[in-house]
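Structures follow.
Throughout, read-outs are computed from the coordinates displayed, never taken from laboratory work. Not measured: the values here are computed from a predicted model. Cβ atoms are built from the backbone, for glycine too; each structure is taken alone.
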Structure I
Amino acid sequence: MRMNPGMLCKVSVAIAPRAEEPVVELCQRLWGQSPAIWTDAQHRSTTASVYLKPGSEWGHRQRAALLAGLAALRRAGVDAGSGPLRVERLHRRNWADSWKRHFRPLVFGKTLLIKPSWSRRQSARDQAVVVLDPGLSFGTGQHPTTRFCLAQLVRIRRRQPALSFLDVGTGSGILAIAAATLGCEPVSALDVDAGALRVARANAAQNKVRHLIRWRRADVGALPARARRRYDVVCANLTCELLLAHRARLLSRVGRGGRLVLAGILARQFGAVQRAYEASGCRLVVARTCGPWRSGTFVCG
């Protein structure tokens, strides 16, 4: 069934928290986009939702493919949850309004405020402000891995006013936008998804920093082995597999004594990532665990 113009199809499934990463990969394979993940801490429930754009199709074939993918994860030993699928038709306005109760301003001390456009929260004196609404691209700062990256950027920026910054896997562009808003220079951002880059550029334009960021569509695995430019801070919010497979490419982009912020890692996988990067001469200086996720900042060189 093809949706009417202006309508979104919301496909939701209850999942186990530790299944977040494989479910994200499954949705990317089926629809070419990441699901929105919402965790209700009070009821200890996690829901993955994909918002299919107008013109997309949803029917028996798509339902069967999703159910088969979830079943395959369970056979592989992943607790993907057993909740039924829920399918809703939403007007774009209704979809946007439904997110407003979930997205609250994020405050990083007196340095940075990230808020949706409908928030009336006022910034503190000299506090940088990023306005970012939830969209069909990943990254609003609500996810613990993104929050870790933002907190590390703010922390490093306080100690080192002059910073260059690279965002690998930019998604909505939130990290690059925050870096540019905080005065980092130069700022570069890359993503393999052309749709994500369009959203990121639009978000940057809304915050009047698009011209301050160098955008590039690229797969981290296709980057030159040796980088022309090195950065003071490199953030890579990627999967464990990508961080391990392309360690040399990422490290070649970090300046001597620079910081490499790694996120997107399940806690049980973090040890392997830490050992690999320490074997390359890096030193872990900060690590945080939030739910199933563990992230870390390394000093390189």
Structure II
Amino acid sequence: MRAVFVVNPASDNGGTAKAWPQLASTARGLGIEVVERLTESAGHATRLVREAIAAGEERIVAVGGDGTVNEVVNGFCDDAGVPLETAARLAVIERGTGCDFIRSYAIPKRAAAALAVVARGSERRIDLGRARFAGADGTEKVRLFANVASCGMTGDVAERANRSTKRFGGTASFLYATATAFIGWENVDFHVALDDGERRLRANNVVCANGRYFGGGIKIAPVAEPDDGLLDVILIGDVGKADLLLNLHRMYGGTLFKHPQVEMTRAARIVCTPVRPLPVEIDGEQPGTTPITFEAVPSAVTLLVAPDR
């Protein structure tokens, strides 16, 4: 069995570079022929995946954090966000701090167990999300997301969290970034167009989820199904600073939808137009600003998961 390992050596605060030789050795012990591809810069993983797909490779393994997973799944699509014709399957060895993508699929965090999934995992066809937003130069950009994308305060939080060392883990980094972002944040009037109509609201965030977790373990979309052809939409309304602190338990427990200022729904296409440009967040990265359109991309990738999933 042959697999292309797209490895981000800078992930896990540089720990992946040190751990990779042992990971590769363990993979070979499981009978996997290891094809090593090390990333060198932002966007490199996407190019490496497209090269592997063009070469006919059938197993592609993302080794890194949620940002690496995002770059890898973008490699399964073209620049317009259209899935490529391929027999390749995706596997994930999570080496980041947030580890949010793997939570929805019970993919093991422990490397040896995750490598066993690469070798003997079951196949699950999953959707992706596609985001169209304004880049730094003002032109429209297109990016796929495997897990969760959003606009509003979470974009500011993502930027702050990514500037931190994440030495104390994804949850601690996210909480610190959230607290510092909230100090100066003012909620914004939104126009949101959904499949079932329009919403006009003053909001803190609009979250569109393919998976269930983001922000280092926040269960933002507790019933999201990544193969239903829809995105779970969480409209977080005009919540204040004290409200956030009082509802942290709901965020992590998956019950935020019980808050009177939160609406949960599903849609295949969501267009968010706030009254001023806001930062967007895509799989934990902050690549641009609103306006933004989120779309479900059904059955875009075949993911290797544990046999009982």
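Couple of notes before you dig in:
- Read-out Cα extents along the principal axes in Å, computed value 54, 40, 38, structure in I, II: II
- Origin of the derived value 1.00 (FRET efficiency 1/(1 + (r/R0)^6) of positions 147 and 211 (r between Cβ atoms, R0 = 25 Å, to 0.05); candidates I, II): II
- Mean count of other Cβ atoms within 10 Å over residues 195-202 - structure with the largest value, from I, II: I
- Test item: relative contact order in percent (Cα under 8 Å, 6 or more apart) calculated as 13, pick one of I, II: I
- Of the structures I, II, the one that 3.9 was derived from, the read-out being distance in nm of label points 7 Å out along Cα→Cβ at positions 11 and 259: I
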